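Enquirer: Some structures to go through are shown next.
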Structure I
C-alpha cells in the first residue's frame, strides 16, 4: 500500500506533490531543492552550499519515510551547470561515505526557483 511521506524538517512542496512515498519496503523521494525549511528561501553560497542543503533535505525526507542515507539504492541528481560537477561530487561524498548508491547525474537547462541542484532518491526502509 502506498503511503505519503511528510517531513517537518524539509521545506514545504512548491507544487502538488509530497516529499515522497513509500510502497512496501521502498522509499521514493521527490526532488529536493536547496531551500532552508526555516526560512523558505534558497540558500546562498553557490553549488557547495546548495548541494549541502539539498542533500540535508533528502536526508530528512528519507528519515521521515523510515530510511536513511545508508539505505539509498539510487540517486538522480540534476545540475544547472555541468561545470559544478566536481564541487557537487565533493559534497556528495561527505553524505555518502561508504557503499555509495547507484547514481545518475544530468545537466539540465533550468531548475525550479533558479537553483543550481536538485536531488531525488530511491531507498529501502531500515
Structure II
C-alpha cells in the first residue's frame, strides 16, 4: 500500500463504520423498509470509493458495484453489504500491517512505516 491508500483506507473505514451503525439501527426498527435516495447516494459513493481501494483482490463480491437507485434496497440489504465491506477492509489491513514491540504499523511500499494502526480484527498466520 501507499501512504495515500492508507489515508483513504482510514477515511473510508470510518465512513463505512458510521454508515453501518446508522443503517443497522434503521434495520432493527424496520428491516424491510427501503433506504431513501438521499442516504443511498452517500452509501453508493462510499461503496464506489471502497471498490477502488479494495480492488479485485479484496472486494467482497466481484459482480457488485453499487446499489441501483431505481430499485431501492432495504435497510437490511444495505446493512448486510456494509458488513461485508468492513470485513474486507479488515482483511486488507491484516495483510498490510506489522506488529513491532507491541504496536501495529502499516507496511507502505513493502516497508514498515511509522504510521500506527490498530490490531486487525482477524489475523491470519503467514
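Bear in mind that the values in this text are calculations on the coordinates, not laboratory data. Note that the structure is predicted; figures quoted are calculated from it, not measured. Cβ atoms are built from the backbone, for glycine too; each structure is taken alone.
Enquirer: Say we calculate FRET efficiency 1/(1 + (r/R0)^6) of positions 34 and 114 (r between Cβ atoms, R0 = 41 Å, to 0.05) for every structure; which of I, II gives the highest result? Could you put the intermediate results ahead of the total?
Expert: Details: I: 1.00; II: 0.35.
Largest value of FRET efficiency 1/(1 + (r/R0)^6) of positions 34 and 114 (r between Cβ atoms, R0 = 41 Å, to 0.05): I.
Enquirer: A value of 13.5, 41 was derived for Rg and Dmax of the Cα atoms in Å; which structure in I, II was it taken from?
Expert: Working: I: 13.5, 41; II: 15.8, 51.
Derived from I, not from the others.
Enquirer: Given a value of 32 for relative contact order in percent (Cα under 8 Å, 6 or more apart), point me to the structure among I, II it was derived from. Show your work: numbers first, answer last.
Expert: Working: I: 32; II: 28.
That value comes from structure I.
Enquirer: A value of 1.7 was derived for distance in nm of label points 7 Å out along Cα→Cβ at positions 10 and 26; which structure in I, II was it taken from?
Expert: Working: I: 1.7; II: 2.9.
Of the options listed, only I reproduces it.
Enquirer: Of structures I, II, which gives -19500 when helix-only ellipticity at 222 nm (-39500 (n - 2.57) for each DSSP H run of 4 or more, over all residues; to 500) is computed from the coordinates?
Expert: Details: I: -8000; II: -19500.
Clearly, the read-out refers to II.
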